[in-house]
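Just so you know, all these numbers are worked out from the coordinates, no wet-lab data involved. What you see is a predicted model, and the numbers here were worked out from it, not measured in a lab. Cβ atoms are built from the backbone, for glycine too; each structure is taken alone.
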Structure P
Amino acid sequence: MQVTNSGSVRVDLVGGTLDLEPINLIIPKVVTLNVATSLKAEVQLTPIDNNKLVIISEDYKKTYEYERSEVSKQKLLFSNDFGEMSFVLQIINLFEFQGGLEIKLKSGAPAGSGLGGSSAMGVTLYHAMEKMLGLGSSVTEIVQQVKGVEGRILNQGIPGYQDYFPALLGGVLALRGFPGSVEYEQIYSPELVEFLENHITLVYSGISRDSGINNWEVYKGFFDKNERIQAGLKKIAHVSHLTYEAIKNKKYHEILELIGLEGESRKALSANIVPKEVDDFYFSLKSQRLVHGLKMCGAGGGGCFILTHDKENKPDVVEQIAQTSFKVLDFKIQEPIE
């Protein structure tokens, strides 16, 4: 039985990094807000009549072929034999099934975009495997499994949880961590979506990044009692809570300044959060009064960023982006998945 599945990559509005455990349990009023986008990871699984795993990656423009006997748990976990396919193979290895399998993969976002593309691919693949095998884990169980695999591969501290949920739930999410669990609240509304789509532009900088390093520096700094980092994360938590309240009270125009304030607070965490090229471009737009704020996506350092602006300024913002090496990534916010 052939199975297809897709899952949204996210754009984080506010509260990233606060999804690292146990920071989310130490700082009060922690909430992370993100949206599920029309940029989607896609998976197609087809059982085949041999004992091979054949992975066809549209992103790498390559086909990878392995005998099932090659892909032992020992080699998967303790060797570098599988390179960029290690994540995919480790997820597949979580399941027991007979025979061969062809796996076609397409990422929903550019590599290193800061949109959580690998995490979205992970849960989308896991969910597809469950469909094929007739299994039915909960959202939380799927996230825990995939987050564990990704954390082991990244080997740079604990990964955050926000990237996984939009691919499974869609919509606009408010995420809060508790001991042993994550609470997700669907705050989607057509009015909110229309506002966000008209007042936010997503931009891909093309600048390479390493989210694990940025996250680890902040994480380590927090527990080393670095006052600047601790104060920065507390400010991000405060702004994120205000953003959540503005959305709940339908004071949508307040969101634009708050996202920008979150972005400014994030810059204080590390000198590497906002690349100079991005900062210079934002300063130019700000001096023309075309934008309200800027926030790097994910851990920052490169990849994507969002600009908030008035609806009538969007054409001018897009036109000026076109004159740079940056690229607008058009997207729509997806409805909640029932």
Structure Q
Amino acid sequence: MKYPPCQLLSVFTLGVLISGCRTEVNVFEKYHKSVVLLYHEYYYKVTVNDRSWYLGYDKASNTYQWNSDITQLNVKPYSAFGTGFFIDRQGRIATNKHVVDDWFNSYEPTYRKLFQSWMEENKNKAASNRDNANRQIILWTNIYNTTYDYYMADSARREINAWKMNLETYSADETMWTTLLSFLPQAKFDVHSLLLGYALDGSTISSTNDFQRCHLIRSSANDNIDLAIIQANNTNTPVPANSIVNINDINERQEIKVGEEVSMIGFNLGPQLAISKNGLQVQKTDGKISQQSDGDKVLYSISALHGSSGSPVFDKAGNLVAINYAGLDFTQNFNYGVLAKHLKLLLRSN
């Protein structure tokens, strides 16, 4: 007798053989405890010739501020909410690079130009101050050489000495900025994290102090692969082992078909939608694969909002298909995810 696909067969024992189908999984029940809300505060940092400066941005005045002393920045740090999910028992969490390490190669021309303009402004200011110091020295020297008043001569002498000291300072500043400008091509830009943390589904948050602290351990060097891995500082994963997304289960040759049903678990709009009287509540949204994958990303019809960056996307069998990372400004119903295989590759990389 022939058996239709998915029919259970008794084979001499009480065991069963399932053929020709995949078992569906309730992905929300299985994985929602491993999905976490992320929060990140940071400044950008640039290092030139062993000296570092930090960059902040004031949205109200649309101005940038640089300072070598991070405590002297008078602008709020950049901040972002996102989603991540535990991938092992050592507290490692997968998410998007732009959530936890928001520096991409495409940013560099813009910020390099901003930094160059700021350094040139400082150089020109130092040169202007130097020229003014020279003028003051000449002025007070003339007074000193022509006055017959003892007190005026003494005052002129003190002014000359003070302006000579200023001249040394301004000349040194001009030399410093000129030297730093010459090293600008070797400048290194990166992200300086002030606070990076996660909050569990069901937990209560009232301030940033309620987020469990994390640190970045790895992020993709490829701008097209928006992925990163962070780790809890205590290297602990406080969720049931069976809810962790096992990266080893990812099939690097998995075929993703247009029309296949997929589900995303994430924190749309960060805490704005998640906060409830029962604590943070993660959301599940469904859709279908909308377009053939290009090998790096895949498009699907899952509704998503800001804050869902880094959310895991599963197929009906509970397999991790992608990590949500981008959408379209004019619609919520088409979003992109980085293929899951790239997360496995990132984890292997040095």
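A few remarks follow.
- Structure responsible for 25, 41, 20, 11, 3, 1, 0, with P(r) over Cα pairs in 20 Å bins from 0, in percent calculated and labels P, Q on offer: Q
- Ranking P, Q by mean count of other Cβ atoms within 10 Å over residues 162-169, the structure that comes out highest: P
- Per FRET efficiency 1/(1 + (r/R0)^6) of positions 106 and 154 (r between Cβ atoms, R0 = 25 Å, to 0.05), the highest-valued of structures P, Q: P
- Once distance in nm of label points 7 Å out along Cα→Cβ at positions 90 and 314 is evaluated on every structure in P, Q, the highest one turns out to be P.
- For the structures shown (P, Q), distance in nm of label points 7 Å out along Cα→Cβ at positions 122 and 234 is largest in Q.
- Computed -12500 for helix-only ellipticity at 222 nm (-39500 (n - 2.57) for each DSSP H run of 4 or more, over all residues; to 500) - originating structure among P, Q: P
- Of the structures P, Q, the one that 5.6 was derived from, the read-out being distance in nm of label points 7 Å out along Cα→Cβ at positions 130 and 322: Q
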